[in-house]
Structure P
Amino acid sequence: MKMTQRANYLRPLPPEVLRALQSFLEEDIRSGDLTTQALGPLDTRATGTVFARSRSIVAGIAEAVAIAEMRGLSHETLAFEGNWVEPGDVVLRLHGAAGTLLTVERVILNIMMRMSGIATKTYRLVERVREIAPHVRVAATRKTTPGFRFFEKSAVVIGGGDPHRYALDDMVLIKNNHIAAVGGISLAVRTAREYVSFSRKVSCEVRGLDEAIEAVEAGADIVLLDNLPPREIERIVETLKDRGLRERVVLEASGGITEENVEEYAVTGVDVISIGSLTHSYVSADFNMRLIF
């Protein structure tokens, strides 16, 4: 069983994330929860018990607690983010007015279900890769839901993966369209290398052996081997070794990598495997809340 932290430890959430959570509530509530208003004040104290209805790596507890606190609810955390939970396991208890619990229920569950689904998929892929290539990192991409990126990438980390860059200002990533706009790999890499601080990484996407060699010789820190079959990647790795270039660069494989073929890429000799489907093609976990009076 994976154990990453104590059950009562909650990840710190930055102010912009708390503002996002507040906006999620505002989107759902708008001018008020019409159902609870129609049924009365519903201020009887109750406990909202959040429990799993599917086996998953649990994530999103910190976000759920933050939402609860925004509405004056107290909480008990009973699960470890990053651990497996089974159907029926209680992961969180929220205490307060029944009407408040009913108002925040769906936003809390939506976030936990999505984050736990991503964490679960990430965990499965990381474990599959780790069994045959312990040094290889499994990373996310920027193929995320607008407005929900922090939560999706946090879920990747909870599942044992690497978040990759969060936004465009994290690093230089020169892709094919950049190369076409500038006029070549060498010029693009050298221009970027001169512009950014030594503390910033420069990554360059390539489509084959010759471009990989050119990118390394131009000074790229990371070479992104995009949409290449495993055998071609192996050939690139071996050629870079033969030329004494392999140790100068981080090699990242991306494009068309799935749960079905990830092991083939893990043994090619790359350092990183980035997979967009971690955040755009996952199955949400199933959680529910039951009120107890």
Structure Q
Amino acid sequence: MPDRRPPGASAFALMVLLCSAWGFQQVAIKVAIAGVSPILQAGLRSAVALVLVLAWARFRGVALAQPDRSLRPGLLAGLLFGAEFALIFFGLTLTSASRMVVFLYTAPCFTVLGLHWFVPGERVRWSHVFGLILAFGGVALAFADGWGRGGHWLGDLMGVGAAILWAATTVLIRATPLARISATKVLLYQLAVSAALLLPLSPLMGESGVTALTTPVLLSLAYQAVVVAFASYLAWFWLLTRYLASRLAVFSFLTPLTGVAFGVLLLDEPMTPAFGMAVAMVVAGIVLVNRVPSRRPTRA
């Protein structure tokens, strides 16, 4: 494999596009909730993306069945992935898209802490410490700003829980044989297990299921499955094979910015001065914790 190089203009443009797509995802989920219950929606997203990734792997000749000791950690990664998105989708029934994306993207901060404890050679540095202080201070401010506003605190808490699960998935992949298999197979584990978990979980939780397949709902579901869970994740992994991961990871600060902007502009969600300050603190924290190179981020 050729040495990874710093990203050029085309890679920068693709990263901006990907971060915008990931930021818009919370808006798409909110729109689709009007016609499809949240856990079912998350399961359908994974199932459709799974079929597409399997077709892609077959087209590209990616080997998936070779013995590589990845089954157990792969199943665990899938469980973490499924639980993460269950919290995101259900949390969006309780809080706004703009708030969810900010809490979710504290994941790089939790990842730094997890890597420090579980992956040799990954140690917390002073830039990480300042980033963690800023990001978690922003989380505290955002919680305080939303306290007592229609139950936002529970949805916000689910966003933080999803961030912790995302970070746990990243650490698991870095610390197990999953780090030595193809990114396509890692993604397949996550999609397959989450679909198997979430689709039956929906009726067990008493969800109403599909209630209105309007055009906006269908387009939102297609966006989540085809654009985000399939195309954007493959594009992200493609970038990681060619460019320095540390230079790409710093772009993650764009996702909460675009997510908040989409929520405010398209869903008419409120933007208070305190929440704006919280967003700025979280974004600054993300930039600081991503300053030191990371060997293999798993997704965005």
Structure R
Amino acid sequence: MRYLVTGGTGFVGSNLVLELVSAGHDVVFTGNESEQQMNDLPCKCLYPGLTGIDWDSLGTFDAVFHQAAMNNTRCRDSAEMFRANVESSAALFRKVVENGCRRIVYASSTAVYGRNPAPFTESGPFDLNTPYAASKKALEEFAASFAAEHPGVSVVGLRYCNVYGPRENHKGTRASMIHQLAKQMVHGDPLLFEFGEQRRDYIHVKDVVRANLLAAEARESCIVNCASGKATTFNQLVNILNEVMGVNRKPRYFQNPYAGDYQTDTTCITDGALRHIGFRASFSIEDGIEDYFAGGWMLR
């Protein structure tokens, strides 16, 4: 099979590229040299990103996994956010379908639920309290219209929820709390927003890769939550990391400077993913963190 992965040097994208290559598929990916190093792979990488691609020379793909995005949730430049996340995505969808592709999987985000109370279901309600959230919801709406206009094309959106795991180390402050807390706890007690009871629905990147592969086989277009369905508090994370890392750290608390726009709980209902693409997360938070640590990536 022949696949295109956009954002193939990013967190989810790099893991997806490696999985597809290991399975023997023909892979083309776009990327950025400031992210994960994807050297010595038997596939073509297009730098920089989606700019200036010679589509005629690439031919047809069996499926496209669209992971590329501007994902800085603190960015307030709506025009730039929409250009990167909506306009470029729309152009990509049109071009690959024009060239014969009939399966598109794209990354959305549970940021579209904003400050609404959990648990989150695909039907909403929505709270587009940041340009990032608004851009992702606009992409979903475009994707739904595009799928309706192209009945022979499957377009599946995955609303990622707090992904963690190998190859997120280039993300800095945008990396998962698991990665950030682990790095702090190597040296001392970690800092948490008061009083560490904020809850996140974490999902291991290996499960996210599997969700993408299942979504590429979906019989119909849809949008589903890509989550574990279970939430963990920051305080609980510290306890799990203490156990896995063999340390004994105690949280130190400070006032949350983003309290007005901050999601306090991101628990998702995941029945839609099971029903539409046959996906259910396999890693518990304990097993996922153990796997992350054992692979040598958590402290990079």
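Readers should treat all values here as calculations from the given coordinates under stated rules, not as data from a laboratory. Values in this document were obtained by computation on a predicted structure and should not be read as measured data. Cβ atoms are built from the backbone, for glycine too; each structure is taken alone.
Computing volume of the Cα convex hull per residue in Å³, for residues 63-158 alone gives 109 for which of P, Q, R? Here the read-out was taken from P.
Of the structures labelled P, Q, R, which one yields 18 when relative contact order in percent (Cα under 8 Å, 6 or more apart) is computed from its coordinates? The correct label is R. Here semi-axes √(5λ) of the Cα gyration tensor in Å was derived from just one of the structures P, Q, R, and that gives 27, 25, 18; the source is Q. Out of P, Q, R, choose the structure whose coordinates give helix-only ellipticity at 222 nm (-39500 (n - 2.57) for each DSSP H run of 4 or more, over all residues; to 500) equal to -23000 when calculated. Going label by label, the one that fits is Q. With distance in nm of label points 7 Å out along Cα→Cβ at positions 55 and 255 derived from the coordinates and found to be 5.2, which of P, Q, R does the value describe? Answer by label: R.
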